[in-house]
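Derivation of every value follows stated rules applied to the coordinates shown; laboratory data play no part. Every value quoted in this text rests on a predicted model; they were computed, and no experiment measured them. Cβ atoms are built from the backbone, for glycine too; each structure is taken alone.
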Structure I
Amino acid sequence: MEYEAVIGLEVHIQIKTASKLFARSAYFYGIDANTLTDPVVLGLPGALPVLNGEAVRQALRAGLIFNATIPEITRWDRKNYFYPDNPKNYQISQLDQPICKGGSVEIELAGPSRNIMGVHKKIALDRIQLEEDVGKLTHEGNLSYIDFNRAGVPLLEIVSLPDLRSEEEAFAYLTSLRMHLSYAGISDGDMEKGQLRCDANVSIRPKGQQALGTKVELKNLNSISGVRNGIAYEIRRQQQVLSDGGHIPQETRKWDAERSISTPMRSKETVDDYRYFPDPDLAPLKIEKTWIDTLRQSLPELPFSKQERFFKSYDLPYTVTSVFYPHPDLCDFFEATVQLYPQAKRIANFIANDFLRELSEAHLPIAKENFKITPQQLAELMRLIDEGVLSKQTAQDTFVAMFQTGNDAKSIIAEKGLAQNSNEQELVNFCKAAIENNPKAVAEYRSGKVTAINALKGNVMKVTQGQGNPLLIDKILHQLLDL
């Protein structure tokens, strides 16, 4: 039997706000446990929730990014469950009237090679809802510690339809989701800090069958690659169970990244188990169309649109655009430099190779606060290369010094004596000496071995200590040898 995987993802993403969803207390990662709480977060008697307007604004912007439908009215519900990390024993969430419905996330799958763009596909969404986070449990031996700092932090729960068909599509989906929300400043989506968490619903069915198989929810997926690995394992496991004549129970399973297996946690809850009911302390929220129109104007150019524009406007190859478009700060740096010195391809290649190499070697993420030079400084460097002041090698040396110090190219050239020697008469004398001292290379060149000229070039570059203008040296040698 040949099977097909059917996958849906439930993703919780922490929204960037100064305070929590229904309380005034702030949240910062890494702060001492239980220092960022208040009576509302802890559900103390008499404490009433107040809705965070910025969280609503960012949720609506997320809906617009993914072309979701935004209803006129959204409501709040209590989801009841009794876990130790849930201080109130209920979570304020949304059941029947979420803040956004439908929409889709565009993904790009890996191409046949790194030089070729892969297939683009849209993954349909069921809903985007706002809800509050719970606390964090830490287990040590037989003890469990509870930290309520994270409790009440605003989350977007983004639920896809069962529209994914492989672990690679799930990987591309999460990558795209995080990239789009980061572009718009809605969330950083840092999984190491708990800002993005994912549960995967995985089932299989015989190929060609329309009815869905029994789904298994996979939890404890702590990285995007972990999601990919966990789903791949679960697909293989379910195929083996069915091939052996067994059946798949509906259950929640835990992914063990160290052993690369999933293990049973509990039977799967249903909606009825949570005893949802409307929150009596929060009024329904009416969303005005004029507000939506204003928020639409605040959206940035989105990643795949930027990628397409870079193809058309700058004639850049996919190898470069694929590096640029996931990073808005890098795109802005590139375009600002091109505005000052319109050599788009050369500037793009320099950034993709030299600039990113220096960031990597310094172990710095691609973010504008780590860019040690300005577009003005890079434009000046490119101009000095074109004017023959710097050779390719000295330009790279100059750039490294610029990145490390933040100084401009001209001051570094003067300090280190890196200026290229373009004195034509001086280079003519060096070239004549090289010809006179290397008769074998001259004879080989004149007998038709054109690569023999490289030995003469190397001699001149050695004499000039690597600072001779290579283009001018090449021109002079050809003129002298072809007499």
Structure II
Amino acid sequence: MKFRTLPATDDLPRALYTSEQVRGFDRLAIEEFAIPGLELMERAGRAAFDLLRRRWPQASSVAVLAGTGNNAGDGFVVARLAREAGLGVTVLQLGDRERLRGDAAVNAARWQEAGGDWRPFTGIPQAVDLIIDALLGTGLDRAVTGYWAEAIAAINAHPAPCLAVDIPSGLDADSGVVLGDAVRAAATISFIGLKPGLFTADGPDNVGEVVFDSLGVPATVYASSLLSARRIDWRKQGALLGPRRRNVHKGHFGHVLVIGGNHGMGGAPRLAAEAALRVGAGLVSLATRPEHLAPVLAMRPEVMVHATDDPAALLPLLRAATVIAIGPGLGRDAWARALWDAACGAARPLVVDADALHLLAEAPVRRDDWVLTPHPGEAAALLAVCSAEIQGQRLQSARDLQHRFGGSVVLKGAGSVVASTGSTPPAICSDGNPGMASGGMGDALTGVIAGLLAQGFGVRDAAEAGVCLHAAAGDVAADMGGERGLLAGDLINCLRGLVNPR
């Protein structure tokens, strides 16, 4: 998934707003700034058409699938402009055209008066070069069914690429969840405000390239509402890592203690330990089962490995640590529980992952000096719900986890969500790729966040920067060799280049 902007700037907006908020901005622009709704619709259609011409300059025939709301009105503007430019255009209508109202009805009439082709949807002609999805827009709140679902299936089955207007039809703009079925667009142009659902849950699978146009809405309109969420990426977060002073030593950059690696699970904490080193932690120790000592030292001698069969052996390591990362390969037996209890009592910042999250779920506590990094299954255990509920409301789930457990919470997955103590809205990371869906990636993230904490980052900054750094390293690794077959070790090898900007 790639992201770019319209008009050309070096980044997409950071602010994310719910679909209801964006509709409110639209009303304010009309009512308080005297921008006619018809003008906003014309601007939206023109922005979509301009993108069409830039991205698909060879397209000579277009099919516009229109519903009965304002999204359809945008589609009729695209159709008119395309026809005026000499493209072959077919408009396929779903729903009763008599239900078109207001500005959408005006633009439908303009299309018809210009002699444009406009007929009910019965299928998409095979000969078209491009499909415009102007079916449902951002107001959808239930699963698509009937011929709406048939139209979406036809778009996805057609060989031509699809440009989605504002949001791919069938995708919930706020949660990013597919409601029954959704258009898988090659590009999506979003208007006035970016919506959270473009960047999390199913959104990244459906939006393609994301493009934004404010439609000239005055900046003061946005001051009427707080953000719903923030979009973060390494391009922005990387600015937190400045050059190091020359007169420093390893003690300036903290000491991470990784705890984990029960019988047969020594690889997980090793990955976390190496990731912490690669992002710049001064020292990294690993407390693990004795059987893992020799393999870890052979693979990464820079890690100080301690055989820890007896939890009492952990106490001097806890005192020496700046930050504790616990959970990778920890297990849930008596050994794991004893180490977990000792780590929680050590009065050190924590990064909590994997099995440690399940131990936390059994005996919940709240503190503000830790980062929790659950995937949806672990989040479900922490909130005593099912994974589907977590995925259905990722932003709210992250907020609920943070409210219950404190600190910062990283809800992992496509478009990882970070919720933190305070009034700052949750953040959604727009870096990353599906090649990162492989074993060990979460262990690497644990090490990345712990390494940043050790270097003096605050809890929220370490969580947000760590998620983006980890995702960006995954993108670099995927660019080098492809997504399929991407390993956590490949990602770790890319961290050093990112934390040392040139």
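Observations on the model:
- Winner on FRET efficiency 1/(1 + (r/R0)^6) of positions 54 and 286 (r between Cβ atoms, R0 = 25 Å, to 0.05) once structures I, II are ranked, highest first: I
- Computed 5.6 for distance in nm of label points 7 Å out along Cα→Cβ at positions 150 and 350 - originating structure among I, II: II
- Which of I, II yields 46, 28, 22 [Cα extents along the principal axes in Å, for residues 38-109 alone, calculated]: I
- Answer label among I, II for the case where Cα extents along the principal axes in Å, calculated from the coordinates, equals 83, 47, 44: II
- Winner on FRET efficiency 1/(1 + (r/R0)^6) of positions 158 and 238 (r between Cβ atoms, R0 = 35 Å, to 0.05) once structures I, II are ranked, highest first: I
- Taking mean count of other Cβ atoms within 10 Å over residues 70-77 as the measure, the highest value among I, II is held by II.
- Answer label among I, II for the case where Rg/Rh (Cα atoms, Kirkwood Rh), for residues 62-261 alone, calculated from the coordinates, equals 1.15: II
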